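These are the structures, in structure tokens.
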Structure I
Amino acid sequence: MPKIAEIEPTPNPNAKKFILKEPLTWGITRSYDNAGQAQADPLAAALFDIEHVTNVFYVDHWITVTQDGQADWQALMRDLAKPIREAPAADDQSAALTSYAEAPDMSDMSDVDRERLDKINAILDEQVRPYLQGDGGDLYVLGLQGNQLTVHYQGACGSCPSSLSGTLAGIESLVRQLEPDMEVIAV
């Protein structure tokens, strides 16, 4: 059962990042925008049962919970701590979660587009994701069609005002170093 080592603010005032002493997963990212999506995940489902929770995102040693802006953080953090502390550690649940892991469908992609997407993911892995993860979020690539890259923010980044302005412009600028005509769309 993970113990909470620290609770950090994020750039999103409606999200908090809980740093844990034991990992929840071994590299498997879990992100839920509502209780319906979280039904198969006991930890996320328990967190969504708490009033005001709007998003749950976790990987390895941290979990980010976003609220609707209507709750007092001090009271809400006390409520959130119980299911987080009661969650199984990574060794107990990673095998089960692996079956739910999602990846973009590349079955219809040409070899050239797969190579393009690999290069884009490499630059995102190196220059974007570590910073987003440091702030309690992440970025998931949904697809690549022509010169349009579709991404989805996770965790604290999902409802953060700066993710749809400054961060998205920065991502587009990085990707344009590889392909000058690329457009990045966040959904």
Structure II
Amino acid sequence: MNAIKLEIEGLYILEPRIFEDERGYFFESFNQARFEELIGEKVYFCQDNESYSHKNVLRGLHFQAPPFAQGKLVRVTQGAVLDVAVDIRTNSPTYGQYAAVMLSGENKRQFWIPSGFAHGFVTLEDQTVFNYKCTNLYHKESEGGLNWNDAVLGIDWGLTEPPLLSDKDTVEHDFHTFKSPF
């Protein structure tokens, strides 16, 4: 596995070593020791989640506040997404900046997003299956979010039509009035 450190501190793209032949392929999708070696910190995962979405579904931008904050290791097993992480760590020099990564069943990349980031994605294909490992259990009272289309953040989702949103994702906070818990 190879790690690509992004410009925003703490964010990494992980690329597996894939063995392919006429039968198909094989790769190690997760190795705790190697993962910790690559990102340089100890991480404990306690919950795995999976979502299935049609094309043009946008989920996010979500986070959980401390002490229930979550780091996430995300990947797509089928389909494709544009995955986005927004830095909401108030003492960070990249506060309010975002990174966007293309994840797909084909490229088999993973994206490590530590706590202190709002996270979201838009699906680029029908029948997209999105998986993520979390460092803390879901805690409803700690949920928070930012507007996916906030002008201050200026995220380029690459949309050509309005996305499909949940009710929750239409009423999140604007960044200019947001008080980060991180």
Structure III
Amino acid sequence: MSSIHSARHALLIVDMQQGLFNGPDSPYEGERVLDNINQLIGRARAAGAPIFAARHVGPPGSPIEPGSALSQLLPRLDIDVQVDTVFDKSRPSCFFGTGLAQWLDDAKVEALVIVGMKTEYCIDTTCRAAADLGFKPVLIADAHTSMDTPVLPAKSIVAHHNRTLNGPFVKLLNTADFQFQD
């Protein structure tokens, strides 16, 4: 198991919500990704690492307006709303217009473990923003996903982003190889 030594970790789950996961296009290996995220939630809890879950919302009247059924987190996601921080965002970055950076600072978090969807939008943008803000982002290679597009299959999108982000922007690890530490 690998970890970033002497850094306090937090887990950030991005957009694992009804309207994306159960929409018209199925996420690539969605069930495996959800299982891996739940494993990471369990490890984060055992280590006492804070857990944050972002929900992407649209403007009032949109299908994913705040509070709508499609903006809700997946029921099978092991989030505890009494303990974990669940927040809404309206842009690809989990940091833009949210309190995430301050919450991480308040919790003395240095390394941010990033999982969820969609790879080419909110995962990519959040990884880059986290690095720019001075956090040490860890992208879990087998715990983020997307859907097929007219240009690329989701499998290629995920592989491309894992390769592109690894090194300059994130440390890339698989679920089986990552362990949280306090």
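Here are a few things to note about the model shown:
- Answer label among I, II, III for the case where distance in nm of label points 7 Å out along Cα→Cβ at positions 84 and 172, calculated from the coordinates, equals 0.8: II
- Structure from which -1000 was derived, helix-only ellipticity at 222 nm (-39500 (n - 2.57) for each DSSP H run of 4 or more, over all residues; to 500), options I, II, III: II
- Given 20.6 for mean count of other Cβ atoms within 10 Å over residues 12-19, calculated: source structure among I, II, III: I
Laboratory data are not the source of any read-out in this text; all were calculated from the coordinates shown. Keep in mind that this is a model prediction, so the values were computed, not measured. Cβ atoms are built from the backbone, for glycine too; each structure is taken alone.
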